[in-house]
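Multiple structures are listed underneath, in structure tokens.
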Structure 1
Amino acid sequence: MNRVLVIGGAGFIGSALIAELQSYNYEIFVIDNLSFGNREFIHIPDSHFFKVDILNQHDLELAITRINPTWIIHLAAIHFIPYCNQNPFASSNINIKGVINVLQAARQLKQLSKMFFASTAAVYPICDYAIPEEQQPEPMDIYGLTKLTGEHLVHQFHLQTSIPTIICRFFNAFGPNETNPHLIPEIQRQINTGLRTIRLGNLEPKRDFIHTSDMVWATRLLLEKFDIGIDTFNLGSGKEYSVLDVVKAFERQLGEPITIEVDPARVRKVERMHLLADISKLTSRINWEPRMSLDEGIKTLIKAQPLIELANLHTGRK
């Protein structure tokens, strides 16, 4: 049985991925400092959970050596873009130095057979078409820049170790256990308080939203099928929706009208109008297509218990 280490596993995507892998009987270990992850999101024994900060190189190496995983999935990052732009040094520290520390520890492992690095669509430039992996990266914010640096570090790791390595560029994930005030959880948060007039920022930009159930399904298949070399894959739904489209989906699932007020404090001065994944490379590689529509995904959120209060979760750190 593969011993799978998920770094940042108590967060939003990590908790969904762990549940997916557990359903296929993988032995899961988690490293997370719980700064914004939640221990209650994941159901693993305490012996498999290590509360460690990836900036603490000594403790991180001890934990990774003790776990001795066959696969490492690195998800830990600060990724809420407004926070990253306002706090570039803290973001760079986690998203770059943290990766260096993880890879340094991984180099010491004897049985490591696979490395997975979660990158982001934010490495891409502004485009008005579905972006393929071959698109020349050109980040427009600190977050994308730090993640692109992480990709370069992971490439160096593979060249030095020959360990099969996956770089997966996540597009806009949504689903349960979200701990960042991104668009969909922010709409849900306001609706959960009883509001039907909600305050948002930019309304016209379109994004490729993918439900975490589809995302972690694809991630598991990719981990199982990829066994040589290093490669990069987009992970999105292949469909894009505007902010107004998302609000309309909430209206349909609630059966109630929602009014939008533009909050100047939320409006981004620099904004890309489109962010859409070309997922043909991934779908052909793993014989996968997203199953959860935007409406179906929002329906599951409305039926679920209210999200963790987002007001105090002012960063994307996990």
Structure 2
Amino acid sequence: MRSPVLSLVLSIFVLAAPALAQQPTLLLWPNGNPEPTKVVGPEIDPSTDANRIVSGKVAIRVTNVSKPSLTVFAPPAGKGNGAAALVFPGGSYIRLSWNVEGTEVCDWLNSIGMTCILVKYRVPEDGHYPANVEDLEDAQQAMRLTRAHAAEWHIDPKRIGAIGFSAGAHLAAALSTHPDFQGKNVPPSTIDARPNFQMIIYPGWLSAKNGKVDPSLAIPPELPPTFLVQAENDYTAHVENVLIYFQALKDAKIPAELHVFTQGGHGFGLRPTDKPISRWPALAEDWLHTIHILGQPGPVPQPD
């Protein structure tokens, strides 16, 4: 017998499908992936009754992604400001947290006039960069396609960033560090894949056991401005990830802003809670003004 919760999730999929279908969606590799797919079976939601509710609301996940794609969520007509971001949901490179770290992020970006490019990269994967390069190839291709369609999508190609959560944050960092990586089965491209900014939200795998940044993510001088958020009590991706990464950014003189909160755990996305960490999107919006991705911030109030 189908559980009431599962029935609710299935009806959400049915209701959401027409809205998603109205958005421009492009396959990243319309002529076939650079590598043979190892995925067996159709895309599914692997959520269970134990993890289906996040912050009081249903969470939708997706796995068995063999045809990676991007979906464009544009702000209402006349409300766009030309800035955009690729969004990489997390999920341990096994699944994608599709609404908590995906479509809900697009809603927020649209609300501040930005276009959201939601990337459905290949999962599940056996490892991640550098042991496995498939997701980095997907991220590069998503950025190149976005810049190639910038005029059509009313995007400024010099104001396109990358926002990642958990494993997606690791992928955003890998993209910023290795935009010129050349996969052996990927045709060369002259389109720049480097983001103009990156937001790294509760990332994993940024630090090594020696207390340094993981060698595969060594900070190049061209790394874009970076915004970092994590909770001190994140026991899935420990806070040392952002602390060590921020210090490396500081040493390399890369503009960076770090926010560490006492409580928040892992996987909260943008869903409101009773914790101060839920305010991070407002801090991120201020930072986007500071680095001139959005318009100039307003004047700072002065004390009487």
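Observations, loosely collected:
- If mean projected area of the Cα convex hull in nm², for residues 119-206 alone is computed and equals 5.7, the structure in 1, 2: 2
- Which of 1, 2 yields 156 [volume of the Cα convex hull per residue in Å³, calculated]: 2
- Structure with the greatest value (metric FRET efficiency 1/(1 + (r/R0)^6) of positions 79 and 215 (r between Cβ atoms, R0 = 41 Å, to 0.05), set 1, 2): 1
- Structures compared: 1, 2; top value of mean count of other Cβ atoms within 10 Å over residues 231-238, i.e. the largest, recorded for 1.
- Looking at relative contact order in percent (Cα under 8 Å, 6 or more apart) over structures 1, 2, structure 1 comes out largest.
- At a computed 1.00 (FRET efficiency 1/(1 + (r/R0)^6) of positions 47 and 167 (r between Cβ atoms, R0 = 35 Å, to 0.05)), which of 1, 2: 2
- Given -7500 for helix-only ellipticity at 222 nm (-39500 (n - 2.57) for each DSSP H run of 4 or more, over all residues; to 500), calculated: source structure among 1, 2: 2
- Winner on distance in nm of label points 7 Å out along Cα→Cβ at positions 111 and 199 once structures 1, 2 are ranked, highest first: 1
Read-outs: derived from the displayed coordinates by stated rules, not from any lab. Keep in mind the model is a prediction, meaning the values are calculated, not measured. Cβ atoms are built from the backbone, for glycine too; each structure is taken alone.
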